[in-house]
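Novice: Okay, got some structures for you below.
What follows is calculated from the coordinates using simple rules that are stated; it is not laboratory data. This structure is a prediction, so every number in the text was calculated from the model and none was measured. Cβ atoms are built from the backbone, for glycine too; each structure is taken alone.
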Structure P
Amino acid sequence: MTQAEAILMALRIWGSIGALVAAVFLTIGMDRIDEDAQGSYVFRPLIIPGVLVIWPLVLWRWYVYETQTEVLDRRYAPPRKAHFAIGMIMPLGIAVIIFAGLNIRQTWPADIEPVRLSAPAEVTQ
């Protein structure tokens with residue numbers, strides 16, 4: 001099996017599991033976790049591609065809602081303690097990258113002489 005075949009097989013398995021999860025979630029699970037989705041079946045085909053791709057997240061969130069283990073205080077209050085530090089580090093990192101890119105230059109080998117290219121010959125019709 002080549003590398004391309006292995007990747008294609010992995011994508012087929014991922015998509016097959018995603019299709020199974022989408023079928024079960026959109027028929028049974030959607031009504032159980034979202035009261036507003038009960039009886040509305042027109043939009044469900046629109047979210048099939050998303051469920052095919054992120055089916056592990058869909059299963060995990062469905063499990064969290066069913067077991068009621070979600071802590072709502074943490075969900076609606078994301079951690080913001082590191083935002084200031086990251087806000088200072090990122091511009092400094094960008095400046096360092098730009099400075100390094102402008103100062104590190106490739107050198108041309110000294111023993112190779114440049115060759116003058118001639119203009120292409122005119123073609124008569």
Structure Q
Amino acid sequence: MTGVNTETLIDVWQRLLADPHKSWVLFEHGTCVVLTAPEGELAEQATDLLEKFGPARAGSSAGDFGVIDPEDGEGWVVTGHHNDVLTYVGPDEPQDRSQIAVGLFGRSKRHRDGTELRIVHVEDKRGSAEPA
């Protein structure tokens with residue numbers, strides 16, 4: 001399975017998650033855990049979420065997915081059974097670009113991230129945004 005390099009993944013998620021209040025943690029295969037109520041150690045909080053909601057289990061809601069086609073057209077975001085666990089699939093990754101193939105590919109990447117749990121980037125936005 002080819003992947004998107006880490007620098008590209010960080011750039012993609014920084015563009016997709018432009019909200020200055022959103023902290024997030026990126027895992028090796030492109031899964032991003034958005035921390036809507038970040039507290040304590042972000043990496044630990046994200047790892048706990050991904051360990052619970054990352055692995056795909058056939059026949060359960062853990063196998064469900066949705067595919068979002070971002071406006072820039074550069075790849076896809078695959079959703080799962082937790083709203084804050086998202087996986088990026090690059091435009092050159094799946095040979096078949098149908099929704100089902102992209103979704104299955106993204107789900108397999110989320111599964112790998114949810115079982116391997118290797119963090120490659122932490123974006124801590126706590127206290128970094130200017131008050132409105």
Structure R
Amino acid sequence: MAEVRQIRTPADVEWVLGESRRRPVLVFKHSTTCPISAQAHREWQAFLASPEAARVGHAWVRVIQERPLSLALAGRVGVAHQSPQALLIWDGRAVWHASHHAITAWRLKDVVARAVAGYQGGRGQ
């Protein structure tokens with residue numbers, strides 16, 4: 001399974017933004033009280049177990065427990081906060097995002113494959 005950094009401090013938000021300058025970073029925003037978020041979390045976990053997951057960095061944030069950090073990240077990358085939400089961050093900005101039932105393992109694999117193809121084509125280096 002891919003290594004995932006949990007966003008718990010402002011330094012973790014900075015890590016996501018800094019890491020996104022080296023490679024794309026997929027961030028999962030999770031509500032621990034929402035059944036739709038629980039389903040999206042299962043999809044994200046299935047994606048993390050796939051070989052495609054190793055191609056990008058990963059982070060996640062609990063939107064209730066770390067709400068100020070979740071909102072700060074949303075503001076920094078220019079995407080309105082939603083939960084559940086997946087964000088692909090590259091060069092400090094969101095280049096893709098989805099929420100609720102649009103978060104599926106298949107969709108995450110597709111988005112990562114397209115992003116990495118663009119990254120290896122010269123963007124980001």
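Novice: Assign the value 83, calculated as volume of the Cα convex hull per residue in Å³, to the correct structure from P, Q, R. Mind showing how you got there, number by number?
Specialist: Numbers: P: 374; Q: 107; R: 83.
It must be structure R, since only it matches.
Novice: Then there's this: Looking at structures P, Q, R, which one was helix-only ellipticity at 222 nm (-39500 (n - 2.57) for each DSSP H run of 4 or more, over all residues; to 500) calculated from, given that it came out as -13000?
Specialist: Numbers: P: -17500; Q: -10000; R: -13000.
Traced to structure R.
Novice: Given that mean projected area of the Cα convex hull in nm², for residues 6-45 alone, derived from a single structure, equals 2.9, which label among P, Q, R identifies that structure? Spell out each step's value before the answer.
Specialist: Numbers: P: 3.1; Q: 2.9; R: 3.3.
Among P, Q, R, the structure yielding 2.9 for mean projected area of the Cα convex hull in nm², for residues 6-45 alone is Q.
Novice: Out of P, Q, R, which structure matches 2.4 when distance in nm of label points 7 Å out along Cα→Cβ at positions 30 and 110 is calculated? Don't skip to the end; give the middle numbers.
Specialist: On the way: P: 7.1; Q: 1.3; R: 2.4.
For distance in nm of label points 7 Å out along Cα→Cβ at positions 30 and 110, the value 2.4 is produced by structure R.
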